[in-house]
Structure I
Amino acid sequence: MTDKIQVPRSTPGRYRPYPSYKDSGVEWLGKIPEYWKTLALKRICRLGYGDSLAADERRDGDFEVYGSNGPVGVHHRSNSLGPCLVVGRKGSFGKINYSQNPVFAIDTTFFIDSRYSSVDLRWLYFALTWLRLDSISKDSAIPGLDREDAYACFVPVCSVEEQREVASFLDRETAKIDALIEKKEQLIDLLQEKRTALITQAVTKGLDPTVPMKYSGVEWLGNIPEHWAIVSNKKLFEDSDIRSDYGDEELLTVSHLSGITRHSEKNVTMIEAESYEDYKICRAGELAINTMWAWMGALGMAKENGIVSPSYNVYALRTSFLDPRYYDYLCRTPLHIAELTRYSKGIWKSRLRLYPDGFFEISTPLPPINEQERIADQLDNAVRKIDGLLMTIRRALGCLKEYRTALISAAVTGKIDLREA
């Protein structure tokens, strides 16, 4: 599968700069078009506080309820005019949402409508997006956006007529970029689904679709090849509870997607400053499970020696008839993760734990060892190709997002002249 990377034809480089510029008076902003102004945000708009509205107090109606991250429901009345901007104050603070219609902005947000600003609101949406208000936060238990800090930010301001031209240009061009971004994201989803389906099919049904099948006796597995066995984990694994003296071992963590990977030097340094006597040795080929997050797939067969934190259980193989690579693929399938969840104990999600007694009760489909090796070899090749494609698409996606940000910045700060665009 290939995907040709496309970029919009209109780039900042295609547009001419303004004929003349002047110093903005703000060091980080640099120069702006000669007849533009540099104004503090408090000079061009007011951030109105949203109102309290609990979920059980909302009544069905035609007005969307906006929280810091966007729409969260509907209500029978609004507290803003339309169009309006809703700015995250707590939670997803600094996030900018635009609505063409009146909304009910709740008390975790600020809002701006025509009563609170004389500038073009669509232009202001792009200007606030460029300002990155989500990078402004005071140190506190609950990070948030302080209104006075936002008011102190400087914005390059042109005439309302030109604001409309800038907004119209950015609406048109960002729509093209957003369509490409959506296409890339859909392709990523499809490739990830294909990756999961390939792995699940291979480790639960084998590589040969023509072999006779039998019922496994295990609900989550269903039918398996007739010559496969079903073995409980207690016959395949045993506790490996070797404590670490740290030595030269590096910290290993379980990634939800990639299995066990080497952690950063920063985190290794943090461990050195702690008491590490409860950390456990994890050898290559052993299984490490984060007991608190097993229900999200936080487990994997170690690909290198290292240590794991006390929240992990480590299990060594008891048999030579299990290929670690095969089991690593098996334990990442949605079916197996659902089984890990079923055998976990505690309060759902918040305190769910997979203890050894639960893990040992889980049944594992076991092909002959040579077939496990063939399955792992084929999956290694297939997954490597898919992961390579995913890397390429994610890189293109990153470039598109960077281009979108650069285009907004160039238009809002007057680096490109859009009066005749």
Structure II
Amino acid sequence: MDLRRPDFEVREADWLSVRAALDRVLAAARPLAVEHVPIDRALGRALGAPLSARATLPPWDNSAMDGYAVRSGDVTGANREMPIRLIVTGGVRAGGSRGQDLEAGHAIRIMTGAPVPGGADAVVPVEETDSESGTPGIVEIRSAPDPGRHVRPGGQDMIAGREVLRAGTTLTPGALAVVAALGHPTLPVVRPPRVAILSTGDELRSIEDFADVVEGRGIPEVNGPALLAATRSVGAEGVALGIARDDEADVRRAIESATEADLLVTSGGASMGEADLLKRVLETMGFRLDFWRVRIRPGSPFSFGWLPREGMDDLPVLGLPGNPASAFVTFQIFARPMILRLAGHDRVHRRVIVATAGEDLQSTPRLTHFHRVGVGGPPEAPVARLAGHQGSGLVQSLGAADGLAIVPEGLSVVRGGEAVEVMLLDDGPGISDAAHFGTGSG
């Protein structure tokens, strides 16, 4: 073996399947340290430890309706034509005590959420009574509830001391509603990963140097902003390292500035060109390559490995191709799940739906192909169509894509009209047609 040449160049490409590569990446990701934060700083974070209920909720049987608490046996057979009259002996409100027990032949006014008095086993909604309009203190019951009707049992939601949320739960607004009910003043959450983003290449121009693009002396640097945004969209701390020029010292300086990160994501320098110095510099720094090349389109020259750090754990490094579509797709498939796993989330993959292909989706049988597609049609029968030209160096389709249509290995085409799986890129505001909510007035 020629020891003067870096491992990337002397070892044969691994050509892993997408699943094998993803498994290798995720196996290397361990959740970071746990810290405690108040509930108003926990949105989007992952629980670092299970949370149990501090109280039983509801703490007692309570009413699901405004109405009258009754003994169901007292109103058997009641209806509008033949109501049963009961003596009203008081009332209870939400937040109050259960008050007196209910005696036979009596009813007690009750509000939604109020504790059901002892002796009562059902609630009759106020609209199924005369609301004492005939004789104050006497209510006509016009329906016959079964035992338990409109009564929410105590402990139906949670029991004190029992685990409610597991470690790894993503703290969505709904999950934070649960947290508020649990009564914990601070939450154990996993520290957000610090992800360094580095782009490489003499041809790249930042927005400040866009005049060079206009004059044909460079191309826009789109990977850095896109990958930084994608990193921050999952709650991680994104650190922009800027552009490293095709100069060994500049590449090394950029990499060394990432040594405090939890993950380094690079784009460019993924091929074997003479100017692709990234791999050479990494290997002079002791980089250990795990694998290089995946059977994926776009983005096959993807790599993963480890950079040693003195006194610290080795730094994981994901090497993404430089073409914008390739970098975007490989970030979604590999980097995003790894970042979420480092952040402690147990659900790290994007949602996949089955849609109808709106046109032929071509592929190469030895690769898994991810087409950028728009998703339209009714929600119950989505249709996926190409979001624009699919060249790996093109950008517009990234902004137009609702998802990535997956053509698996072994297929050369998914025909229009056939079913296709689509990984949704659901970071946007949603869909424009809300017809799936129905037209009923409720």
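Please treat every number below as a calculation from the coordinates, not as lab data. If you're wondering where the values come from, they're calculated on a predicted model, not measured in any experiment. Cβ atoms are built from the backbone, for glycine too; each structure is taken alone.
Given that distance in nm of label points 7 Å out along Cα→Cβ at positions 69 and 341, derived from a single structure, equals 5.3, which label among I, II identifies that structure?
Values: I: 1.8; II: 5.3.
It traces back to II.
To test your reading of the models, identify which of I, II gives 29.7 for mean projected area of the Cα convex hull in nm² when calculated.
Working: I: 26.7; II: 29.7.
Computed on structure II.
Suppose helix-only ellipticity at 222 nm (-39500 (n - 2.57) for each DSSP H run of 4 or more, over all residues; to 500) works out to -4500; of I, II, which structure was it derived from? All intermediate terms of the calculation are to be shown ahead of the outcome.
Values: I: -11000; II: -4500.
Considering all the candidates, the number was obtained from II.
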